[in-house]
Each structure stands twice: as C-alpha cells, then as structure tokens.
Structure 1
Amino acid sequence: MLSKDDLRTVIAPTNRGIAASATDKQAIASIVAQIEDRNPTPDPLAATHLLEGDWRLLYTTSQELLGINRLPLAQLGDIYQCVRTSRSRIYNIAEVKGLPYLESLVSVVASFAPAAAADDEVSARQLKRRVNVKFNRAVLGLQRSLGYQSPAQYIQQLEETEKMSWLKGIDFAIKAERQQGWLEITYLDEDLRIGRGNRGSLFVLTK
C-alpha cells in the first residue's frame with residue numbers, strides 16, 4: 001500500500017510539476033488516487049483546525065501556475081495557498097526568483113463558500129468537500145517594494161491595506177464573474193492536503 005512518503009518521493013524530482021514527464025504524471029496520479037481512497041477527513045470543510053493555515057505547493061498540473069516559470073529572466077519559487085477559514089478567504093502567493101534585488105511576487109485573493117445543493121450535479125459526498133471560489137484581488141510587485149517577509153506577514157499587510165500604493169506594486173480588482181470556479185478537497189490531514197479544481201487541475205500541498 002503506497003503512502004504519503006511514497007508520494008513525496010515521486011513528486012520531489014518534478015519541481016512541483018514543472019519537470020514532470022507524462023510517465024511521472026501517471027505515476028503521481030495513481031498514488032494520489034490510492035491516498036484519496038484513505039482520506040481520514042471525509043468532511044474537510046467542517047475540520048477547520050486542519051484546513052486553516054499556510055500550505056506550500058508540492059505538485060500541481062495547473063498550467064496557470066506552472067506557466068509563471070516561463071516568464072523572461074524569472075524562475076518560479078515557492079507557491080503558497082493560505083486558508084483563513086474565519087474570513088472565508090484563500091490567498092495564493094507565488095514567489096518569483098529573478099535578478100538580485102528583483103525577486104517578485106504574484107498574489108491573488110479569493111473568497112470561498114461551501115458548494116450549494118443546487119449546484120450542478122454535486123453529490124452529497126462532494127458537498128462536504130467542495131467550495132466555490134471567487135477571485136477578487138490581485139497584487140503584483142517586487143518583494144522588496146512590497147516588504148514581503150513571509151506569507152503570514154504579507155497576508156496581514158493585505159488585510160490592513162485596501163489598496164497598495166503604486167510605488168509598492170500593481171494592485172487591482174478582479175471581476176468575479178470572469179474568475180470563479182470550485183475546489184474539491186479530496187484528502188486532508190495534519191500536514192497534507194490534496195485538491196482538484198474545476199479545470200481538472202490536481203494540487204498537492206503540505207502545511
């Protein structure tokens with residue numbers, strides 16, 4: 001029976017999916033499916049003590065995230081998905097390495113709510129683990145200008161600042177009707193979370 005350690009071992013050489021071959025993706029998908037079958041938290045939305053926190057991305061098939069690595073003179077650093085259950089918010093933060101003193105940050109703020117029974121063909125099982133997500137704010141800029149130190153510190157700064165000064169970075173609203181979807185939490189424990197998005201993307205994260 002394959003374990004979380006087996007999953008981490010297979011994921012490690014893929015650079016979060018950037019360097020994953022077709023064979024790698026198949027192997028990872030197979031292990032993930034086995035781990036999902038042993039999910040210890042069938043109602044993850046109610047387990048806020050587990051869901052809450054700053055999660056670092058280990059692997060994804062999302063081309064939107066992995067595509068950041070193709071920016072000129074840039075290399076994708078750590079990616080975080082930080083969940084704040086009390087405010088029903090998700091903060092996606094991507095650290096981007098560049099030339100010295102030009103390290104940058106791509107961040108998106110979203111609100112989330114449990115999927116409703118009226119949603120399209122959502123089963124009772126899925127209702128316990130699916131949230132609808134609406135993206136409403138994006139901030140891009142240099143880490144030094146934004147005063148970035150850590151995800152937790154940066155999130156506090158976002159909460160305290162309605163709109164960043166243009167001297168710090170580009171801060172703009174996202175039209176929610178154009179940027180919304182759902183995320184299904186298919187595995188959750190103290191240090192591992194697996195999710196699947198509405199576009200078919202797979203996400204494996206560690207706290």
Structure 2
Amino acid sequence: MQIETLTDGFHANTYILIKGEEALIIDPAVPTLEMASMVYDKKVIGILLTHAHFDHFLTLQELMLKSGAPCYLTKKAYAKLTDAEANGSMYFGYLKQFDFTGCEFKYLSDGKTEQIGSFAFKTIFTPGHTDCSVCYLFDEAIFTGDTLFQDGVGRTDLPTGSWFVLKQSLKQLMKLPGKLVCYPGHGDPTTIEEESLNNPYCK
C-alpha cells in the first residue's frame with residue numbers, strides 16, 4: 001500500500017492510500033486540486049474521518065461531490081460536522097458553513113473490520129481528544145488522528161474531550177505490535193514502540 005501525506009494550513013495531515021487503481025483518503029483538509037495531483041489516474045472509493053474537528057475535513061464536501069465516494073465515520077462524528085461549536089470551528093474564527101447535501105455517509109462500528117475495494121482495515125474507537133475519535137488499523141500502519149502524536153497526544157480541553165478517557169485509549173493502543181507505523185493527524189510518523197518508550201503521555 002502506498003501512503004502519501006499532504007498538510008493543510010492548520011498543520012493537519014491528509015493521507016492518500018493507494019492500491020492499484022484505487023485510493024482511500026483519510027481526513028481530507030487540503031485543497032482537492034492537491035489531492036487530484038496524486039490520484040488523477042485513480043478512483044477514490046472511500047473517505048475516512050478520524051474525528052469531526054473542522055481542520056480534518058475542510059474539503060470533505062467538495063471531495064465527496066467530485067469523487068462520488070462515501071465518507072466513513074462514527075455517528076457521533078456525523079452529528080458534529082455542521083455544528084460550529086462541536087467541530088471546533090467557532091473557537092478558531094473559522095466561519096465557513098459546512099453543508100453536506102447530496103453526500104453519502106456510512107457509519108462505523110468499534111472493532112469491526114471493513115472492506116472497501118481492495119482495502120481492509122479495523123476501526124478502533126479511541127475517545128478522549130473527542131468522543132468521536134477513532135483509529136484505523138491496516139496490516140502495516142495505523143492512522144491515529146489526534147489521539148496519538150509523535151511524543152504527544154491531542155488536546156482534551158475542547159467539547160467532549162477528556163484526559164481520563166484519552167488515557168484509557170492510549171493504553172489500548174500501546175497493546176498493539178511495537179513495529180506498527182503510526183500516522184498521526186498532525187506531525188511526523190512514528191511507531192507504537194517509539195511512543196511506548198518515549199511519549200510521556202503513554203507511560
């Protein structure tokens with residue numbers, strides 16, 4: 001699986017996963033033209049959200065309408081998409097109104113393995129940064145959103161955040177294989193082993 005990374009103005013990572021002629025996109029926030037330059041000859045078959053903070057789905061509607069691909073997310077995340085307080089946009093002066101008319105959404109279940117085209121992954125609910133945070137576990141990589149960063153974790157002072165709950169989610173992630181590569185919502189890739197040894201929040 002080929003993994004490409006793009007970063008938006010809020011320093012959030014958008015990931016493009018490619019297998020053969022198919023592509024999955026995780027947390028679409030960069031302009032669709034930037035994504036198109038990497039998937040121009042591929043078919044986008046699905047879009048995944050790690051959580052519903054606005055900086056991780058800035059270009060979701062445009063991407064969904066252009067590609068026709070459904071978005072996979074939790075029910076709690078869906079409820080936040082058009083709520084400026086819940087998605088955090090009001091706290092950062094971002095005044096765009098999000099509208100997902102004509103877009104298709106599919107809900108995910110904790111611990112369930114999904115098959116989208118040639119991609120298979122397991123959804124792991126990891127609340128704490130928000131109550132809708134999830135990680136996506138593939139064979140060779142896990143996409144951790146704002147649950148786990150290199151040497152850090154996501155903030156817990158926004159609505160539905162909880163340090164106590166996040167701590168439980170981190171314990172769950174630390175049980176995964178050490179060599180598993182983590183692709184976070186912000187910053188550089190790391191591994192489970194590196195974070196278990198060096199991340200003070202994972203002790």
### Task
Using distance in nm of label points 7 Å out along Cα→Cβ at positions 111 and 143 as the calculated read-out, with 3.1 as its value, let me know the right label among 1, 2.
1
### Task
Tell me which of 1, 2 gives 19 when you compute percent of Cα pairs over 28 Å apart.
2
### Query
So relative contact order in percent (Cα under 8 Å, 6 or more apart), computed for just one structure, reads 15; which one of 1, 2 is that?
2
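Where a number appears in this text, it was derived from the coordinates with a stated rule and is not lab data. These numbers come from a predicted model, not from an experiment. Cβ atoms are built from the backbone, for glycine too; each structure is taken alone.
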